[in-house]
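See the structures that follow.
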Structure P
Amino acid sequence: MCGRFVLSITAADLAGVFGTRNALPNFAPNWNLPPSQPAPVVRHNPKTGERSLDVLRWGLIPHFERDPAHARMLNNARAETVARLPSFRGAFAARRCIVPAEAFYEWRRDGKLKQPFAITRMDGAPLAFGGIWES
């Protein structure tokens with residue numbers, strides 16, 4: 001995934017699709033959502049056993065960073081290494097979430113020109129990415 005995605009579905013529709021139970025968060029539709037922006041995620045509450053729809057800043061700042069304001073934000077983890085790398089290991093073990101989307105962008109290079117194209121489901125249903133989070 002290139003790092004940008006589309007989400008224009010309302011919070012109420014997402015709550016219905018993912019079965020969340022908390023008060024609905026407020027977020028604006030975005031057809032080009034980049035890292036560092038607020039994005040809705042679905043998290044599981046281990047105390048209640050329910051799912052919640054929450055808005056988090058997209059991009060992971062590893063737990064060991066001393067100064068989050070100047071830390072490099074990570075937005076892609078490889079399935080082959082997410083459980084081993086210190087940047088992702090703790091969040092992968094204990095803090096997973098679902099990132100709803102309608103499409104994501106990939107880029108095709110044609111000489112010096114880069115052309116984005118959107119990948120979506122043919123039936124129009126939402127997509128969901130696996131995510132991890134830190135507090």
Structure Q
Amino acid sequence: MFKSEIKIRVRYSETDRMGFVYYGNYAQYFEVARVEALRTLGVSYKEMEDNGIFLPVLEYNIQYLKPGNYDDEFTIKSSITEIPQVKIRFDYEVINQNQVLISKASTILAFLNKEYKPVRCPENILEKLRKYF
């Protein structure tokens with residue numbers, strides 16, 4: 001299993017009138033976590049797209065367990081639990097500075113070519129992931 005984590009501080013503009021993180025912002029947090037997870041593997045989203053491979057989100061599931069608040073420091077843990085084929089799944093946990101689990105989520109993305117047709121996961125990504133499985 002491949003694991004990665006990043007820290008994100010909740011900005012004021014990301015909260016609602018109650019002072020809680022607005023629910024729609026979690027998708028952006030997970031995108032940042034996903035891109036950085038791949039970067040730690042040595043895979044650049046930009047280079048992948050420049051080479052004609054795109055990763056649109058097919059599914060997004062989330063459980064909101066506790067509210068996040070302005071100025072919280074979130075640790076977002078990302079994991080890939082199986083070798084990708086035509087799709088890749090990321091699982092996430094958001095934990096605040098008090099080690100409280102705020103939310104759990106997952107995304108499933110598809111590998112598409114320039115014609116937006118499904119393709120298998122590029123070999124260079126598989127090579128980098130195999131050592132974790």
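What to note about this one:
- When relative contact order in percent (Cα under 8 Å, 6 or more apart) is worked out for each of P, Q, structure Q gives the greatest result.
- Origin of the value 13.2, where mean count of other Cβ atoms within 10 Å over residues 49-56 was derived from one of P, Q: Q
- Here the criterion is mean count of other Cβ atoms within 10 Å over residues 25-32, and among P, Q the highest value is seen for Q.
- Structures P, Q were compared on distance in nm of label points 7 Å out along Cα→Cβ at positions 9 and 121, and the highest value belongs to Q.
- Test item: percent of Cα pairs over 23 Å apart calculated as 39, pick one of P, Q: P
- Per distance in nm of label points 7 Å out along Cα→Cβ at positions 57 and 73, the highest-valued of structures P, Q: Q
- Test item: FRET efficiency 1/(1 + (r/R0)^6) of positions 41 and 65 (r between Cβ atoms, R0 = 25 Å, to 0.05) calculated as 0.35, pick one of P, Q: Q
- Structure (P, Q) behind the derived value -2500 of helix-only ellipticity at 222 nm (-39500 (n - 2.57) for each DSSP H run of 4 or more, over all residues; to 500): P
Every number in this text was worked out from the coordinates using simple rules, so none of it is lab data. Since the structure is predicted, the reported quantities are computational estimates derived from the model, not experimental observations. Cβ atoms are built from the backbone, for glycine too; each structure is taken alone.
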